[in-house]
Structure 1
Amino acid sequence: MILKGLSFATLAVLFSLIFIGGYVNASGVGLTCPDWPLCPQGVLPHQEFIIEYIHRSIAATTGLLVIATTIFALKSKDAPKAMKIASIIAAGAVVGQIILGAIVIFERLHAITVTVHLGLGMVLFSMVMMTFVYAYKLPSRKAIRPLQD
């Protein structure tokens, strides 16, 4: 089922985004790209913006994957209600993260906005993890059924 692979890919990309976001914060390069959503050089990053550019690119990819996972979960007839709710919360959280990411840049890394961004990121990760766990509990369409006499 595509939902299993999609939910795993979403979780993996989200985990790498959190890892890179931690690096961006700890290394102090969060404002090397002072504009949002693109850096001053436009779509192609300049050398000094590369780390923040990678973070933003992975964030955009994550957003698309979360939305796609939500759509597939909502369309799935096998998905339990809890999985659908978790995926809807994840979709809302990813939109919130995009907005908060912009606010963090506009507010020049204000401590409260950075902390809220991290907190919402943990909510997002939790909901994507729940969606992933539910997806792997779904029955496989390729399951061999026992012969009936």
Structure 2
Amino acid sequence: MAKKTKATIHLGKLSRLPASPGKAVLDRVPNPHPDTDYLARFTAPEFTSICPVTGQPDFAILVIDYAPGKWLVESKSLKLYLASFRNHGAFHEDCTVEIGKRLVKLLAPKWLRIGGYWYPRGGMPIDVFWQTGKMPKGLWAPDQGVPLYRGRG
């Protein structure tokens, strides 16, 4: 018999964009293969936040790789969470690491890494990378596929 879990907030329901990352609800669903090491990847090619100093928009490509444990992140809730940053003032490092830590707290994955490939601000790109521990032995994690800055577009 399947284990009963808390109902998801967003899956299959009409959802509004959260006012801020702190008000966003991330949902999780049971991993059907918790005994198998595999990689799940989410790419957000149009991530946006606000510079806390100038109020101008900042843009990034986010790549989130994780080896699930008992839980998977529900993708609709992740999309809404990421979109909630569009009016959130924070530095590149804060956004990238906050997203990684929030997912780790929710999912307790075997491993997670996030790459924030930020478009230049003031003529300088700021790329931010964060991960939990070492990748499980034998897990294949391909390159994140975003070239180092040489003029993105």
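Every number in this text was worked out from the coordinates using simple rules, so none of it is lab data. Note that the structure is a prediction, hence the values are computed from the model and not measured. Cβ atoms are built from the backbone, for glycine too; each structure is taken alone.
Out of 1, 2, which one gives -5000 for helix-only ellipticity at 222 nm (-39500 (n - 2.57) for each DSSP H run of 4 or more, over all residues; to 500) as computed from the coordinates? Matching structure: 2.
Given a value of 12.6 for mean count of other Cβ atoms within 10 Å over residues 8-15, calculated from one of 1, 2, which structure does it belong to? So the calculation was done on 2. When FRET efficiency 1/(1 + (r/R0)^6) of positions 40 and 64 (r between Cβ atoms, R0 = 25 Å, to 0.05) is computed for each of 1, 2, the one that comes out at 1.00 is 2.
Out of 1, 2, choose the structure whose coordinates give relative contact order in percent (Cα under 8 Å, 6 or more apart) equal to 24 when calculated. Structure 2 accounts for this read-out. Here percent of Cα pairs over 14 Å apart, for residues 16-71 alone is compared for structures 1, 2. The highest value is that of 2.
One of 1, 2 was used to compute P(r) over Cα pairs in 10 Å bins from 0, in percent, and the result was 10, 38, 34, 15, 2, 0. Which label is that? Each step should come with its number before you reach the end.
Working: 1: 11, 38, 27, 15, 6, 2, 1, 0; 2: 10, 38, 34, 15, 2, 0.
Checking each candidate, the match is 2.
Once distance in nm of label points 7 Å out along Cα→Cβ at positions 56 and 112 is computed for every structure in 1, 2, the highest value turns out to be that of 2.
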